[in-house]
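J.: Down below are the structures I want you to see.
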Structure I
Amino acid sequence: MAESKLSHDPQWTRANTLFVPDSNPSGSCDVALIGIPAHESSLSPTSADQTPIAIRNALARYSTYSSARDIDLREITLRDLGDIESPDHEAGEQKVARAVVNVRSQNKLLIALGGDNSITYSVASGLWPDLSKIGLITLDAHHDLRDGVSNGSPVWRLIQKGLQGKNIVQIGLSDFANSREYAARAKDEGVHVITRDALRSRSMADVMAQALEIAGANGQEIYVDLDVDVCDRSVAPACPASVPGGISADELRQAAFLSGADKRVRAIDITEIDAALDTPDQRTIRLGALLVLEAACGVATRRS
């Protein structure tokens, strides 16, 4: 349903009104949102370039208030930096890096809306000139340690550029979605891997606490990649690589909130949703919008 057909109630503020359009990356606020509709180097054809605008539209379905935490997001400052046009391939990645280079110094958290998972490389390398001094947490069914340049290679490319494997935590790796060779590469690089199977006996709060301590062990700033295909296919049908048996939508929402709440986390991306593949009820896109709100709610709990 189009936003114009939604009801209006002056006492029920819609979340899409939170993000004030602002194309100036040097401005200051609590949370900055940016769209990076990368899709051309994906291992399988995708319309993930349609997703940033779809998530923005889906924010109209939600209010600004978290009942569980008694937090209203109207109490913090949020802005929308718009979309990066043509963010694919080397020239596009350089454009992304230039667009975000000053964002970290001006905002508590950057939320990047993909697009495919290739944006993890372009955003992280743009935010931090020295990747050896940061940590990375991925919630993903896949290692993303492939050779080459694609949505299957961002973690390997970051390692090659200086990111230390010991500062990487990968959560939710799925059976029959990875190869022995890339699992060996993760082990050789010292990457901490928490498989989907391990999550069956642990809470997401416990896992995220461990991940944040590993990734930020020496005071490093942290980048968090929320690849939505880590979720069960029933809740993420618009993720081409999601599998039956993935984590729940609620667990990923918890991870987004806990990431936003940790002041060491300076950037989060939301990737691998193909808006054109979603079900009529837009369950995957709506989950993506909730991840934005959960992360922002986490920021609202930070103590300066």
Structure II
Amino acid sequence: MPVPGINGRTGILGIIGHPVGHSLSPAMHNAALKVCSLDYVYVPFDVHPERLTAAVAGLRALGVRGFNVTIPHKSMIIPCLDALDESAQAAGAVNTVHNIDGRLIGYNTDGEGLLTSLEADLGFSPQGTAIIMVGAGGAARGALASFCRAGAARIVIVNRSYARAHELAAFMGNRYAGTEIAVVASAEELKPYLGDAALLLNTTSLGMQREQIPFVDLGDVAGGTKVYDMVYSPPLTPLLRDAANRGLPWANGLGMLVGQAELAFKIWTGMRPPLGVMRSVVSSHFA
């Protein structure tokens, strides 16, 4: 007996990763598809790294309309694609793929999803501001590129490995000349920048196990500095608890998770899901 609502014309969307069973994307996207009355279904595909090339070829051949990409495939998938949007080129990673008549186009909606969350959750826009960003990994690349495109005046990268952060700063500085990008690797180097920072952003996984972030002392930031942690589980990391105790505006990465998903949904379907649909799904998961 066929599954109700799924037929020969149903479009397929999905997510590839390894592992992928923990992903909230199927719940978010299927809820939005239902509300929008779109004849699609979104499914998870657990793809081992050794089978990535074959899996992408299979998704192309099967006419899957689009799919998200998560760890560990975000960079490895690039050679499998036909073209990259500017967002993916700058980030050096792909989290969304759109299949247009067999041509696979890679996007990175993480950075724009972050901007959407910052605006909605903290009323923050990067234009003309000074930002401190902790970390220089994959998540940092997308955030840094989006801040530069949005017109941030200065971004300071805080990272234990100076070389890695300097490489990232040089790459983005050449690509987006309008933003000053500095690198620091110690609390002493960071301290002069804390007083006028409009935003302090953690792009690392520090806090997921309730770790403290080295080098960062919120006691030195200005009273209006906003604090954002990409970590959303636990909802209140040590960094955010410190911000709350000091009366600083703060938000976790739940809004970014929703924002990047909403943008991917629009790439595939041409429409944004109704406001609040995806957020209600993930919020209920952490209730």
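J.: Kindly point out which one of I, II the value 18.0 was derived from, the read-out being mean count of other Cβ atoms within 10 Å over residues 179-186.
T.: II
J.: Supply the structure label, taken from I, II, corresponding to helix-only ellipticity at 222 nm (-39500 (n - 2.57) for each DSSP H run of 4 or more, over all residues; to 500) with the calculated value -11000.
T.: Computing helix-only ellipticity at 222 nm (-39500 (n - 2.57) for each DSSP H run of 4 or more, over all residues; to 500) on every structure in I, II gives -11000 only for II.
J.: By the measure relative contact order in percent (Cα under 8 Å, 6 or more apart), tell me the structure among I, II with the highest figure.
T.: Top value of relative contact order in percent (Cα under 8 Å, 6 or more apart) goes to structure I.
J.: I have 2.5 for distance in nm of label points 7 Å out along Cα→Cβ at positions 67 and 251, calculated from one of the structures I, II. Which structure is it?
T.: Of the options listed, only I reproduces it.
J.: As an exercise: semi-axes √(5λ) of the Cα gyration tensor in Å, for residues 59-170 alone, calculated from one structure in I, II, equals 27, 17, 15. Which structure is it?
T.: Going label by label, the one that fits is I.
J.: Hey, mean projected area of the Cα convex hull in nm² derived from one of I, II reads 15.5; which structure?
T.: Traced to structure II.
A short reminder: the numbers here are calculations on the coordinates, not readings from a lab. In this text the structure is predicted, and so the values were computed from the model without any measurement. Cβ atoms are built from the backbone, for glycine too; each structure is taken alone.
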